[in-house]
Structure P
Amino acid sequence: MQHHMLVIGRSREIHAKVAKLGFRMSVIAAKAKLSTMDMTIYDRAVGLPVDAPLDEWVALARSIHAVDPVVAIGGLSETTQYIAAAVAEDLGLPYASSRTVLLSRDKYEMRQVLRERGIDTTASRVVSNAVGIENFAAEYGYPIVLKPRDGQGKMGFSLLRGADDVSPALARFEAQSPASDMLVEEFLEGDEYSVEAFSEEGEHRLICVTKKYKDPRTFVEIGHCVPASIAPETDRVLKDYAARVLDAIGVRNGPSHTEIMMGPEGPRIVETHVRLPGGAVVTLIDLLSSVDLDELWIRQLVGQSVLKEVPAELHGHAASAFAVPEGPGTLLRIEGEEQASEQPGVAEVRLIFEPGTEISDVYDSDSRGAGVLARGFTAQEAVARSRAALKLLKFQISRPEK
């Protein structure tokens, strides 16, 4: 008999892998998302209003479970993980606890816990207006960061270097994250990395340290390299630090993605997530290990032990490079795909935006319009190859008349 997984929210790529592994799926998602999903892979689909209360999601999950018992909850999308956790607890099925999911989403609560454990002392404060921001800056000094307490993908994010940046930052926040609380934090100096890990029954397998590259103006991630080209001691420090963070927030099973700034004072947490990394990092790891972490997560959720299959080492280096086309405008086409794919070391060219996509002049992680994945014997070679091939992709954009 096939395992039946109840998936919460949209996660098109991973849901396709659930189906490929032979598991049956039912899905509960915001009804606006259903029209963008391949309905052929689900046994049933239930749509809710985007503002439906948590109790309604749980009640519908009970109904599905009553007529077709599920063995696993697939909370594979970060935005709906808190719902998946509540459903799993109600049905008595394994998943990350609601408390752990909360700490991975609520950046203020996470910092409070880490501060109490002596793991990280970065100052942060929930504020409601410009006065609160300015008072924080007066206490800790500029630059500071303003971001949503529960945000993702750089929506509502701003770096404030002085008092003149407060009003534009508030306007951006109101436009992109009006329903979120505002959080201000010290700006962390240093090199940014992430640690990719996979856990089982409280044991953490630290897969690799990823080097992150960001646009200096928008702070959108525009590239990654795995594993990062760093000294063995730095690699150990970052992984040990990530493991302490995972223990502190209660991670026991599944993947995690912990973002860390390595500066003069040592590692400092940016944020952590109980999910796999974005930015094609899962594919980069697969290129170097022949292990698909998405599949391991799915199989673990249905009760299989997978920790021994989590890669202990990666062979060579792989890098991603992404283009963020300048808006506003309407994408006509992307040229150069064939030429880019023929470059040395290139493993994949991704045309993310389709013709007709409206390109904004407000940038976040969803602004990445195309990307290239490449391999190399060294980190430097992999990064150089991905960037060189990316330059061959040209966005043809229709601009609005001024």
Structure Q
Amino acid sequence: MARGVYIHIPFCHQICNYCDFNKVFFKNQPVDEYIEAIGKELKLIQQQMPQALQQIETIYLGGGTPTSLSATQINRLLKLITESIPTNMLIEFASEANPDELTIDKLHALKEGGINRLSLGVQSFDQDLLKKLGRTHSNEQVYETIENARAVGIENINIDLMYGLPGQTMSQWEDTLKQALDLNLPHYSAYSLIVEPKTVFYIQYAKGKLQLPTEDLEAEMYDLLMKEMEKKGVVQYEISNFAVNGQISTHNKIYWDNDEYVGIGAGAHGYLGGIRYSNIGPIRKYLDSIQLGKRPIIHQHEVTFDERCEEQMFLGLRKIEGVTFESFSSKLGISMLEKYGTIIQKLEKEGLLLVDDIGICLSRKGRFVGNEIFQQFLLGE
């Protein structure tokens, strides 16, 4: 049974140099038709899988940029969503946003449509680094957007930050963390840059024109991130996520708990009935499929037992609390130690995992090499 719904809005007024998500420039796109298609896709799921949307706890609008839409378009989108998804169990209704696009009208539309959490793509408070990233907002717009969001009644605000950026120094990162924490927000996410194929950064990297920090400097940046968050009482609950007073991202926790969710929109991914699926990416092809009354699925894969075990481990270990023995056995019908005892023992000896009577989690040392640890469970080594 799905706990969450992810809805993809692929439109952007500006394409960032690091982004590999399914997105297009807003201009000359069939935006209104796309919004109506979102409503139709939700109806198709209702018809074909009547139970799928009945116990939804979270809805997340991602992109692209959901706030590239006008206030009128946001109103229409949220109306279509809440027509198909019962809101009686809804804990979190979140939207990604760009600071330079979030007008008061749009904020009112989001609030009136049920949005109770915003995730702002800030990335850095250094204007030179923002230009390198292809970001167009100013620091003043960040402050103003947060102030306006609070004024309309949206208090649950996250900002995304990035480190390991081209040419980024430790002092720039230190300054960004200080300015971010001075905002006294309930939630912060911070990710190291990954140079993905089909991005501007990837082309620059292939040509030897992208100067990235060393691995050691990136590790120092991550260490500083954890220390500064801890000093301010912002608790790390996942490798890249920090919250005050338990105000975690409920939607993202669905992914890390390896629970099921519905993916809606062009290029969206979902996990339903033991099947992981992805939708058609090109917008016109997505719209054509919806017009024909067909769910726009381009690929689906029935998750095997071994894959479910692996996912439970590498997703669950992203959480600072880790994976409990009880949650593993109740979901998979097998003991975690029976399945992965040798790997766990090896990683514990190396000081990368902590093991107690409840379960296992990454040690502080292990958080620096999380991907290498996850790989151990994928390879079964």
Structure R
Amino acid sequence: MSNDYPRQRGVALVVSLVLLAVATLVGVATLNGSFLQERVAGNERQAANAFMAAETGVSEVLAVLLDPGYTQWNGAAIMDAVGDGVHAVPGNGGASWSLESVTVTNTVTLEVLGIVANTGARRTLHVELGLPGAGGPNPESAYTCYGAECRTRTGSNSNNAIYYDGRDWQTPTSSNCTGAGCNGTLTSERDGDVAGIYLVGNNDPNAIGTGNQDGDNRADQIQGDPPRKQTDAATTDSGVGVDQWNAYADALIGRPSTETVTVGGNTVDISSFLGGRDAPKVHHITGSGSIRLGGNEHGAGVLIISGDIEIFPANGTITFEGLIILRDGARLSSGSGTANIFGSVISLTGNENAVDADLGGNFTLKYSSAALENLRQHGLWGGNGGPVQVLSWKEKSS
């Protein structure tokens, strides 16, 4: 008896196994994708936590620095005030922040790191602050001398210059000016005029304009509202005296960005390292000798000169915008070069041994509210000690 049943070759089993394998692979791939998405989401969450931790740190640092009572503007002091360790952020999944670096120049640059423990998530914020205004009295003349023995002279070797000019001048259009382009222009608004010369605490009726080079006193070379003024009082009409100007100068000298130059009996040319209109600087000159302004330079900022030092223009044309403060015997001289000083000169050195300012030739001092305003905008003058401004706040690229 024959067997007519068809032979079984197992095709259904193979197909089933293949389908099962494909389904398994699809399932595994889907599961891996879910795991990957979960990890990506977790990493993004940790990165967001690190970013929020860094922002928390910036806010806490600013809370310290923006306090009106905070005055120690140097890197070490800021680190001490904030704390250079790790600061935990409560309720943020183990996140913390730390102040990584502080740099103080004409601005304060901070870098704050946010990090999440056990994940390695890190974000760094870069913040730049403008230094607080340095305070400082308002100049009441183009040239002010405090002291009972001030001797301020006008020159005789130029018929066209106005040596002490209290009228309000605009600074030159370009900071790269040459020749007559550095003369500046008178403002059309005359309310900004001040005295050309103001001698404070001086009881000598002949103190202003006692003559120089050829003995020719040129009173016509003083302009302003009034051209010249003298008082026996120890302070100006607004009550400003030597103490206020010295306190302002000391505050600037204490800044880490202030550059100090010591003169040792020689003539030193400081023109090459003066600040510019876009980045005015403070320089403190000490010692004894002479400092020369020259070399066709254009500077801006505050010059504080302390000691038996003569400052004069030489070797070309110099334009300076800002404040010059003379202390401890320092004095101003006409020199042999061409100079336009825009702003104001304050002499705290009146004594019987030297003429505090002897201008003539091509040296012209011009009061300029624009030059002073530029100092205010860069935190070098005015503002009554504040406020601090946040200039930028951004994430540091890795």
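Throughout, read-outs are computed from the coordinates displayed, never taken from laboratory work. On a predicted model such as this, the values are computed, not experimentally measured, just so you know. Cβ atoms are built from the backbone, for glycine too; each structure is taken alone.
Please state which of the structures P, Q, R yields -13000 when helix-only ellipticity at 222 nm (-39500 (n - 2.57) for each DSSP H run of 4 or more, over all residues; to 500) is computed from it. Mind dumping the intermediate values first?
On the way: P: -9500; Q: -13000; R: -7500.
Attributed to the structure labelled Q.
When distance in nm of label points 7 Å out along Cα→Cβ at positions 83 and 131 is calculated, the result is 4.6; to which of the structures P, Q, R does this value belong?
Answer by label: Q.
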